[in-house]
Structures are given as C-alpha cells and as structure tokens.
Structure 1
C-alpha cells in the first residue's frame, strides 16, 4: 500500500499566515489536498504539523487524516519527512509514501492514481510527475529508500536521495500545471487563486 504524506509544518513566513488554511474554491488548501488524495487509492493520509501544531490540529482534526507532529520543524522539510518515515517504518504493509506539500493545492486525484499504478507496475524507487520538462509534486518514494531518507543530510533534504537514484526514477509527463504551482507568497496566491 501507498500512504500519502502532506508536509505542513513550516511557519509560512513568506505568506504571513498558515498556508494550510488559505481559502481556495470554497475550502482550505489542506481540505482541497486531502479531498483529492482520498479520491485515489492511497491507504491513508498523514499530515505532518510543526509550527503552532496545537492550533493547526484544531483546524484540521475534522479531516480523515492521521496527524503527526515534528518538534524539530525548524530544521527544514526533510525533518518533517523523517517523522513520517519513522512512523511508516513500523507498518509492514506500507510499500512506499506519496509526499505532497501543503503549498501545492492543485493536486489531481487521477494523476495520483496513475502514479500509484505505475509504481506498482514498474517497481521504480521514485515516481515523479513532470510538466513541460519541470518536475513537480507529489513524489512517490519506495519503502526501500526509507533508510536513505532518514540518513540524508538535513541541508540537502530529500533531493540528495532523488539525485542518487536517477536510474531508478520514473518521470510521468502530465498536462497538469498544478504539479509545479508552489503558492508560498501573497503575490502567488493572488495570481493563481484569487485571480481565477
């Protein structure tokens, strides 16, 4: 089984307010992301919190998710990913994780389903979508990479693991621009959300 992991632990300092709770299409970023992921065959959705975790938990506990808290979120994104990996290592039937970022609200459930299917068919270690030659999110990491993710240098993040396994990576081309839309400033929010 593939478990979805949504990273939402940062301070949203450039946005000035929690990105997870920004309104989009009559819901919040996190609601939109979780809704799309739940339409796919992911076994469950884990959300990793960090900054203001207690307050964030109150806002999202109604969602069909499991919540993990990263006390070391200031160390960066990889530290949050590692919290999820440590939890998933204990689950023997977990074959891998689909990692998504809370500032990428446009996640397509059909694309997620296609990625999971290709993951099962090809046994590649990493599955990543690509739009116009640019890689985006979400990304699937095989369970075989969990140890490497836990050992990766904090300053390089998961990129170090991705770079080490180019031959074991499957890129899936998509027409879905949403995979590359990283909405982490008020300007980008106005441009891509309110401007629609």
Structure 2
C-alpha cells in the first residue's frame, strides 16, 4: 500500500487555503519565494501557468518526504490584451474597475501540481461580465479595502459580487483555485 501523499499548497492566499480545505483533505501551506514578472511577448495563459509552476517548484524542496504533491496557482484577469494583476494603489484599482465596468473579461488561473512522479500544469479559464458601474459605486468599493490584494482589483466572493452579471466557467477559478480541476487531479494522483 502506498503512503498518503503529503499535500502542500504553495500560496500566500487565504482564499486558496480556504478553497482547498473544502475538499476535506489535509494539507500544509508553504509561502512560495517567487517574483511574478511577465516575459516580453508572453501569452497570458502561459504567464499564469509559468508563475504557478515556479511557485510550486520554489517550495518543492520543503516537501521533506518521498511522497508529496505541491499545488501552485496564479490567477490573472485579462481584458483584451491587458493583464490586470493586483493593483499598485487606489488610482490603479480605480482604473482597472473603470475598464472592467460594462465589459466581459477572462480570469485565468495557472494551475501546477508537482509530485515525485512529475508535473501536471494547465490554464483554467472563466469568462466574467461586469455591469456598468458609476464612479460612486467604484469609490464605495475602493473604500472597503477589498480590491488591493486581488487580481483585477475585485473579489467576486465579496463586495464586488453585485458587479458581476454573468459568469461562464468555474466560479472557484475566479476566486483563485479551480476546485473541480484540483479535485480531479488529486483523485488521479492518489489512487
């Protein structure tokens, strides 16, 4: 009988930790040491997957066991050709929200699962549409403080929920960790 996998989440995100806990599996969290810098001409999906892989690889040496699985993830918001990551400040967050208002965008999470047996990396995509927003609504949302640690300057699971008119794809992907894909991968890797 194979020993149980030691599951490690390579993330600083409390949202990812909370989502992974919903699967009912025990895991530990190790914050990755990785700087997210987009390479010139890098496609958004490739960028998110590379970041996820590098986050997972940065904590792999902490596994401390022969039978481990490290989960890395990186979520970005893509509007047209622009990648909207975490805003630098209130002005950047305001500009992102104005750009998203009344438009459809894509949320891409790069997902990387690394184990002693190899790597499984992919991009998970969800289409999200925002309703038109007034400047007063944007200012009220900024006042909550919520936008500042989130890609695209919004959290669908929080005060921004009323801004979303349509979602096509995984809701948990927009929050930061596509649970259906993670559960399927864990099911295959732990059989």
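What follows draws every value from the coordinates through simple rules; no lab data is involved. Computed from a predicted model, the values in this text were never measured in an experiment. Cβ atoms are built from the backbone, for glycine too; each structure is taken alone.
Going by percent of Cα pairs over 22 Å apart, for residues 75-162 alone, which of structures 1, 2 comes out largest?
For this comparison of percent of Cα pairs over 22 Å apart, for residues 75-162 alone, the top structure is 2.
Out of 1, 2, choose the structure whose coordinates give distance in nm of label points 7 Å out along Cα→Cβ at positions 99 and 115 equal to 3.9 when calculated.
2
From which structure (1, 2) was percent of Cα pairs over 29 Å apart calculated, if the value obtained is 24?
For percent of Cα pairs over 29 Å apart, the value 24 is produced by structure 2.
From which structure (1, 2) was Cα extents along the principal axes in Å, for residues 131-170 alone calculated, if the value obtained is 29, 22, 14?
2
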